[in-house]
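Multiple structures follow.
Each value in this text was obtained by applying a stated rule to the coordinates, not by laboratory testing. The structure displayed is predicted, hence computed values, not measured ones. Cβ atoms are built from the backbone, for glycine too; each structure is taken alone.
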Structure 1
Amino acid sequence: MEIIEKLEQSVLKGNPKEVALYTKAELEKGIFWSDIFENTLIPLMDRIGKGFSKGTYFLPELIVTGNAVSGALEVIKESLGEIEIESKGTIVMGTIFGDLHDIGKNIVIMTLEATGFKVLDLGIDVQPEEFVKSCRDNKVDLVGISALLTTTMLNMETAIKLIREEVTGIKIMIGGNPITPGFAKNIGADGYAPDGYQAVLKAKELLNT
């Protein structure tokens with residue numbers, strides 16, 4: 001069995017120590033760190049995230065696989081040492097107020113960071129004013145807002161309206177299980193992404209990176 005296949009199986013088993021071991025082995029073979037994420041880990045997390053939405057994967061599996069991937073992140077950070085990686089942009093992310101779900105958001109953050117974006121995570125139940133403050137306090141290029149509940153997705157419009165009023169030139173992307181491209185357009189978002197992999201593509205498109 002190839003090392004990369006063992007890496008995939010270790011993620012699915014939720015074993016961060018094995019994930020770290022096989023990630024290190026791939027790096028020692030000369031595989032570039034971004035290739036490990038873009039060709040293996042991101043598609044794998046994307047598959048798991050879609051499975052969760054369809055009911056073929058469940059919350060415990062989502063949590064353990066996410067933790068397992070963190071093993072790869074730690075190894076990669078250690079291997080990079082003090083080398084500065086040019087950032088593709090700064091993104092502030094949070095789950096909209098009234099919503100306490102963050103598994104999907106955390107997966108998206110992980111994929112964005114793995115592909116060169118700096119992400120500021122505001123957490124869950126984030127008020128519109130918190131997004132505005134973070135944009136003002138930091139040099140933010142893109143705001144990402146998530147929601148899992150149909151009852152809270154409408155709160156996104158309130159946040160987007162305030163951000164537009166208070167911050168100029170900012171791009172806004174939304175996502176979450178109940179969100180659709182049409183809804184995103186109707187409430188004034190610049191883009192929509194259903195999962196981590198698409199979030200990376202959309203962020204690159206919006207920021208021209």
Structure 2
Amino acid sequence: MKFDALLFDCDGVLVDSEHITTAVLRDMLAEAGWVMTAQECLDTFLGKAVLDQSALIAERTGQAVTPEWLDGFRRRRDVRLAAEVRAIPGVATALQTLHAQYGSRMACASGADRGKIELQLGQTGLSTFFSSERIYSGYEQAQNKPAPDVYLAAARGLGVQAPRCAVIEDSPTGVRAGAAAGALVLGYAPLGQDEALLAAGATRVFRHMDELPALLLG
């Protein structure tokens with residue numbers, strides 16, 4: 001096989017969740033005085049942990065990001081995700097093909113909190129491919145993406161070296177994390193964001209999940 005293990009981001013790679021999460025975040029920030037369009041919110045927060053953007057939020061709203069505010073955000077977010085989150089088109093079939101070859105050498109390494117990751121994988125049926133011990137959260141590392149910590153932890157947990165892994169990412173922040181870990185990074189660019197992902201360090205980009213098995217197994 002071309003790689004010793006496969007490491008997948010979650011939001012935007014496995015599940016179509018970014019628009020749901022940012023809609024909740026945009027509503028809460030508007031309530032605090034920071035009004036944005038949906039695209040502006042997505043551009044500002046895509047691939048980034050809300051907690052890591054605390055200083056920016058405080059600057060724009062004049063309000064501190066307290067644990068209580070974060071808990072409220074996560075509660076509202078999780079209600080919406082439980083009702084609306086869907087798997088990325090074609091990803092279940094791609095994972096089934098890859099799992100037949102890689103088995104337990106596939107992990108989900110996300111910048112999101114563990115509760116969100118497990119909720120989304122459970123709601124979409126993708127938890128079949130990622131048991132709880134093969135889920136890694138950036139919130140549980142010393143530094144979240146774009147630092148490489150979560151990918152290094154995932155590689156270590158699978159008993160492989162990060163440079164022998166393939167990382168699948170959809171945001172420049174995540175691509176930089178995978179590249180910093182020394183892994184080969186494939187950028188998922190369904191909306192044509194090729195240049196941004198390549199500039200961040202992706203080796204190549206692809207548009208549809210049905211292309212992924214050939215890229216990883218060929």
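The value 0.85 for FRET efficiency 1/(1 + (r/R0)^6) of positions 13 and 141 (r between Cβ atoms, R0 = 25 Å, to 0.05) was derived from one model only; which of 1, 2 is it? Could the numbers behind the result be given before it?
On the way: 1: 0.10; 2: 0.85.
Clearly, the read-out refers to 2.
One of 1, 2 was used to compute helix-only ellipticity at 222 nm (-39500 (n - 2.57) for each DSSP H run of 4 or more, over all residues; to 500), and the result was -14000. Which label is that?
It was calculated from structure 2.
If FRET efficiency 1/(1 + (r/R0)^6) of positions 21 and 189 (r between Cβ atoms, R0 = 35 Å, to 0.05) is calculated from each of 1, 2, which structure is the one that comes out at 0.95?
Working: 1: 0.30; 2: 0.95.
That value comes from structure 2.
Work out which structure the value 3.3 belongs to, where distance in nm of label points 7 Å out along Cα→Cβ at positions 69 and 197 was derived from one of 1, 2.
Working: 1: 1.1; 2: 3.3.
Traced to structure 2.
Comparing relative contact order in percent (Cα under 8 Å, 6 or more apart) across 1, 2, which structure shows the greatest value?
Largest value of relative contact order in percent (Cα under 8 Å, 6 or more apart): 2.
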